[in-house]
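S.K.: Each structure below is given as C-alpha cells.
No value in this document is a laboratory result; all are computed from the given coordinates. Remember, it's a predicted structure, so these values are computed and weren't measured experimentally. Cβ atoms are built from the backbone, for glycine too; each structure is taken alone.
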Structure 1
Amino acid sequence: MMNTKFFIRNRNNLIKRLDDNSILLLFAGYAPYKSADEKYEFVPNRNFHYITGIDREKIVFMVAKINGNVQEKLFIERPDPVMARWIGARMTDKEATQVSGIECVDYLDKFEDTLSSLLTRNRIENVYLDLERQEIGTAITEAQKFGKIISEKYPYLHIKNVYYDIAELRMIKSEEEVQLIRKAIDITNEGIQNILKNIKSGVMEYEIEAYFDYTLKKNGIKNKAFSTIAASGKNATILHYSENNCKIEDNSLMLFDLGAQYKYYNADISRTFPVNGKFTKRQKEVYEVVLRAQKAVEEAARPGVLYKELNEIAKKVLIEGCKELGLIKEDNEISKYYFHSVSHYLGADAHDVGTYNIELRSGMVITNEPGLYIEEEGIGIRIEDDLLITENGCENLSKDIIKTVKDIEKFMKNR
C-alpha cells in the first residue's frame, strides 16, 4: 500500500489549483451489473484513487475551499452487518483515515445535507468535478450526472472540470509511483520468461498466454494492465488482436503485448519471438530494423524534446529500413507497414492521462514501441519498453527483459 503521505501530497498539490470559494467533489465509482445479479469487478476511478488512496466503491471525497480555509471530508457507506456476511465488511472511518490521511469521515447518507449546508451558508462560486470523457457515445459518469443536477438546482454555480488538473499532476511520477511500475515490470519479465520456456508450435495461442497468467497469479497479481495480445503469424499484423484463439504454426513469429498491474500501476511490454527458437533470415532482417528504431527513440528521449518528435525519429528509421527490405520506395508508403505512434504515457492507466503536444519532462514514464506489420509475409513485429525520463536523458525500466536476436535465441536454446 502506498504511504499516506503520497496521497496527502497529491491533495495539497491539487487544492493549490482550485479557486477560492469552491467545492471539489470526486467519486470512487461503482461496479455496474454484468448480467442478472452478477456485477463487473470494481476498480476505483484512477483520479479518485490518486487523490485519496481509497479503493472501495460508492465513496465520495469533498473539499471545501472557502476564504482561504480548506476542509476535507470523505463520505463512506454505513456498516451493514447483514451484507458483511455475504460480501465482507465495508470500510470503517478509521480505515479510511488510515489509508487516505483524511481525518473527517462521515456517512454517505449525510452527503447531500452537508453539501446543501455549505452552498447555503457560504458564497460558493464554483464546483469542481472530474468530467473526463473519452468519446461522445460512452456512458454518462457519476460526476457528469451530478454536474447536471447541480446546474439545475444551483444555476448560479460554475461547474469546472478538474480532470485536466489531476491529469497534469499524474504526468510526473513520484519515486513511489516509479517503484510500483518497476515491480510491475519485474513480474511481467518473469511472465515473459515463463512464456519463452514453454512456447512451441502446434498449440493454441491462449495456451501460451496461460503461462503469463499463471505467473501473475503466483505473484498475487489480481489484474493485468490490459487484455494480453498473444498473436502468432499473420495475427501479429493486427495491432490490437486479442482473440488469442489460433493454432501456432512452426517457423512463425509470436508477438506478445502484455503487462502486470501492481497496486494499480502498470507495465506495458511488447516482445516478438520465433516460435521454434530461431529467427529466419527474413524475420531477423525485419526485427533488426524495428530494434534499430527503438534504440534511436531511446537515445533521443530526454527533457526538452517535443513528444511528437519521438514518432518522427522512429518513422525515419523505419522508412530507411523498409527501403532496405524492399518493402517501399517512397517515404509516404510507410503507413502501410507502420500505422501507430511510437509512445504513450504509462502509470495508473496503461494509456495514462496527459497531453502530448508538449516537451518531455523529467519524471514522465512513457512507452517506446515501434513496429512493422507485413501482412503479405505474415510478419508482425513490435518491441516495446517503458522509459523513465530523467534529468539528463532516460532510463529504460524494462532493460532486463531480453530482446536482442542473440539473447532470445540463446535463451530459447537453453530452456
Structure 2
Amino acid sequence: MPQVVFPLDSTKKFTEQQIIGHNRWHWAIPAQVQVKPGDTFRVHCREWFDGAIHNDDSAEDVLNAPLPSVHVLSGPIAVQGAKPGDLLIVDILDVGPIPQEDSGPLAGQGWGYTGVFATKNGGGFLTEQFPDAYKVIWDFQGGVATSRHVPGVSYTGIVHPGLMGTAPSAELLAKWNAREQALIDTDPDRVPPLALPPLPDSAILGSLSGEDFDRVAAEAARTAPPRENGGNQDIKNFTKGTRVFYPVFVDGANLSMGDLHFSQGDGEITFCGAIEMGGFLDLHVDLIKGGMETYGVGENAIFMPGNVNPQFSQWLAFSGTSVTLDNVQHYLDSHLSYQRACLHAIDYLSKFGYSRIQAYMILGSAPIEGRLSGVVDIPNSCSTVYIPTEIFDIDVRPSANGPAQIDPGMGVPMARAGA
C-alpha cells in the first residue's frame, strides 16, 4: 500500500482530524502535505457531507443537510517544484471505499446514498418535476450496488472522485467571483440561486486562523461548480487508470480532492445524484514544465479516462429535443433537450412498476450515458440518454407482451421530506 500522506479517522469529524483539509478554494490556504514529482501516495477522503447523511429510511437528513459545509476536501497537497504555467500530471492508480472495519456508521464500503435536494436547497436537474427531498440507500457487495429503496436493479460501480483540482491564483479567484456575482445580480432572489457567492459560514480553511481566516473566508470560492482548475466536474469515467493534466496557477499547484462516488450516471442529474461515499485515492504525480503553453491547455484540465468501466452489450436510448413540456420552442438548447430525454426515460420506466422518483434515482446513480447527438439542426438540439438494460432484473425492452412489472412487495418505501 502506498504511504498515506493525508490520513483520516472515520470515527471523527473533518475538523477533528490530525490534518484538517478545507471546503473552499483560495490561493492562500496553506498546503498541508508536500510530495515530489514521481511520488506515489494514498489520500483518504471523507464523504462530502462529513457523515451528516444516515443509513435509514428518512429523508429529513437530506432536507436539512448542512449545505454551506460542502465539499470537505483532502488537501491542499503541494508538489515540489510546480510553478504557474506548468501542467501537473495526476495518475489515479486506485480508488475505492473506506475499509469496512473503519467505516462505522459512515457511508463507505458497506453502503452509500443518492439524494434529491428540495428546490429551496438547490434542487436538481429536474427540480420542477421533483421539488421535494428524497434519499436512496445503496448496499455494496462484490463491487455491485443494490438498494432496498429501488428494487429490481443492480449495477457494478464505476468508482471515481467527483472533485479534484488545483488551487486558483489570486487573479483567477477574482475572475470567478466577479463573473458569478454578475450572474447572481441578474436575478438575486431566484430559488434555487443562479450561483453561490463566497460564504464565511461553515468555512474550513486548513490551518488558517484569526485575521487570515476571516479575510480568506470572505473571498474564498465555494466548491460546488467545476471551473478552470478542475473542481467538481462529476465525470463518471474519471476512475482507476485515469491520467489528468491540471493547469498550475500557484507555486506547488496545491492539489485537493474529495466527493468520492461509487457510481454515477452522466450528468449526476439529481444533484446529489451519484452514490456518495467516503474512501481512498492512490495517486502518482509528475510535472510538465511550461506545459500549459506547450500544449495550449489554457485554463482547463484535460484527461485520459481509465478503462475499468463495466461492460454492457445492450442499451435502451431515449431522445429529447429543445421544446418545453408546454410546447415552447427553444433554439438549440442542449440543456433542455437532455432534460426532455431524461423525462422520457422516467415516463418509460414508470410503466414497469417503478415510481417516477425511483426512475429519477436510477438515472442519477446508474452508469447511463448522456450524449449531445445533434447541435446543428435549427431550431432543435437533440440529446440522448442510453440506459444499459442489463442492470434490471426484468426485461425492460419493448415487446408485444407489454411491460413486465417489478415485484411490488420488494423493497422499502422511499422516504420523502417536504419542500
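S.K.: Where is mean projected area of the Cα convex hull in nm² largest, in which of 1, 2?
M.R.: By mean projected area of the Cα convex hull in nm², the leading structure of 1, 2 is 1.
S.K.: With mean count of other Cβ atoms within 10 Å over residues 182-189 coming out at 10.0, pick the structure among 1, 2 it was computed from.
M.R.: Computed on structure 2.
S.K.: Then there's this: With mean count of other Cβ atoms within 10 Å over residues 30-37 computed per structure, which member of 1, 2 shows the largest figure?
M.R.: 2
S.K.: One of 1, 2 was used to compute helix-only ellipticity at 222 nm (-39500 (n - 2.57) for each DSSP H run of 4 or more, over all residues; to 500), and the answer was -4500. Which one was it?
M.R.: Of the options listed, only 2 reproduces it.
S.K.: Further, regarding this structure: Where does the value 71, 40, 36 come from, among 1, 2, when Cα extents along the principal axes in Å, for residues 70-245 alone is the thing being computed?
M.R.: Structure of origin is 1.
S.K.: Now a separate question. Please compute relative contact order in percent (Cα under 8 Å, 6 or more apart) for structures 1, 2 and give me the label with the greatest value.
M.R.: Sorting by relative contact order in percent (Cα under 8 Å, 6 or more apart) in descending order puts 2 first.
S.K.: As an exercise: distance in nm of label points 7 Å out along Cα→Cβ at positions 278 and 310, calculated from one structure in 1, 2, equals 2.6. Which structure is it?
M.R.: So the calculation was done on 2.
S.K.: Further, regarding this structure: One of 1, 2 was used to calculate P(r) over Cα pairs in 5 Å bins from 0, in percent, for residues 326-365 alone, giving 6, 24, 25, 18, 13, 11, 2, 0; which?
M.R.: Matching structure: 2.
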